[in-house]
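A.B. asks: Multiple structures are listed underneath, in structure tokens.
Every number here is computed from the coordinates shown, using simple stated rules; none is lab data. On a predicted model such as this, the values are computed, not experimentally measured, just so you know. Cβ atoms are built from the backbone, for glycine too; each structure is taken alone.
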Structure 1
Amino acid sequence: MIKIGSRPPPSFDEPLAALLHCHEKMGERLDTLERAAAALAADPTAAFAAISEVLQHFAKAGARHTEDEEGSVWPRVRDERLEPVLEELSVEHRAVEAIQLALRDTVTRAVPDEAAAHARAFAAAYREHMRKEEEHVFPAVASLDPAEIRAIGIEMRLRRG
């Protein structure tokens with residue numbers, strides 16, 4: 001969804017800008033998740049609805065973003081220096097997916113305390129994960145040959161049909 005007055009998202013002709021924009025949008029969703037977790041005791045119906053919306057976003061857009069990274073970006077920037085970071089980031093992808101599943105389960109069962117704890121854990125883990133990518137991986141993307149950058153963008157576009 002594009003908000004009135006917001007800038008349009010970058011095109012896949014600029015895949016690094018698109019990835020950064022995605023991180024920005026994910027950060028906004030994580031803000032919503034944290035607010036919803038804090039509101040669970042006061043207004044569980046609205047809070048669970050907000051958490052469910054965030055979970056839907058991450059199930060679709062988050063999964064594609066992970067595919068972009070693991071399928072298009074990481075193979076192109078993999079070298080001796082980044083290998084340990086990429087392995088750690090891959091493990092983190094699986095870890096946040098597990099937290100996401102646990103959160104979805106607690107929402108389905110309507111367990112406010114557990115949902116709040118999982119929501120906070122998910123937000124914290126995802127924020128740290130994005131920070132690492134932006135610090136270590138994205139600079140490597142920026143230094144790729146233009147043809148490689150263009151290929152990343154084409155692959156990202158194809159994932160979205």
Structure 2
Amino acid sequence: MYSVVLTCHSWARWAALLLGACATVNAFRVRGDAALPPRGKRWDSLFMLAVDLQALFGFLLYFGLSPFTRDAMSHAVVAMRDPRLRFFLFTHVAAMMIAMAAVRVGRVLATSDRSAVVRGTGRYVCFGIALLVMMAGVPWPGLTYGRPLFRW
């Protein structure tokens with residue numbers, strides 16, 4: 001079960017990053033169109049869905065399936081000294097929670113009754129922040145805590 005969820009989590013990362021880029025570009029493209037109702041909310045919804053699915057897999061790993069985090073949680077003081085353990089136990093989770101919150105705020109701004117300029121600017125700023133934080137929180141290969149780009 002662990003390897004299946006880990007593989008799904010790894011592959012869903014690409015969907016979340018791709019949809020995040022699409023939603024950010026779309027929000028930037030339609031940010032100041034005050035004459036029209038908000039467009040491109042489908043990208044927002046797909047981005048939020050991808051992030052939620054990614055978070056579900058991540059929480060399953062973090063709180064139950066991963067022997068890596070289970071051991072790290074039982075020895076949190078030791079985990080703080082090891083950059084790999086610290087990344088997965090704290091940094092990765094904090095970055096993704098911040099990204100999730102930014103996506104939610106951007107989605108609320110997309111559906112709010114504020115002016116189109118505020119709605120559009122808020123969307124692309126929030127989605128841009130989420131995308132940057134997600135990219136910073138990914139364990140890219142070559143880093144101390146790096147993981148493979150694609151799991152099989």
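A.B. asks: Suppose you compute distance in nm of label points 7 Å out along Cα→Cβ at positions 17 and 57 for every structure in 1, 2: which one lands on 1.3? Walk me through the intermediate numbers first.
C.D. replies: On the way: 1: 2.2; 2: 1.3.
Considering all the candidates, the number was obtained from 2.
A.B. asks: Assign the value 26, 12, 5, calculated as semi-axes √(5λ) of the Cα gyration tensor in Å, for residues 49-96 alone, to the correct structure from 1, 2.
C.D. replies: Numbers: 1: 26, 12, 5; 2: 21, 12, 6.
Clearly, the read-out refers to 1.
A.B. asks: Which structure, out of 1, 2, was Cα Rg over 2.2 N^0.38 Å calculated from, if the result is 1.10? Kindly include the intermediate steps, with their values, before the conclusion.
C.D. replies: Working: 1: 1.10; 2: 1.16.
Working through the options, I get structure 1.
A.B. asks: To which of 1, 2 does the computed value 0.2 (distance in nm of label points 7 Å out along Cα→Cβ at positions 9 and 25) belong? Kindly include the intermediate steps, with their values, before the conclusion.
C.D. replies: Details: 1: 0.2; 2: 2.9.
The correct label is 1.
A.B. asks: From 1, 2, which structure was mean count of other Cβ atoms within 10 Å over residues 41-48 = 19.8 calculated on? Before the final figure, lay out each step's value.
C.D. replies: Details: 1: 13.9; 2: 19.8.
Answer for the origin of the read-out: 2.
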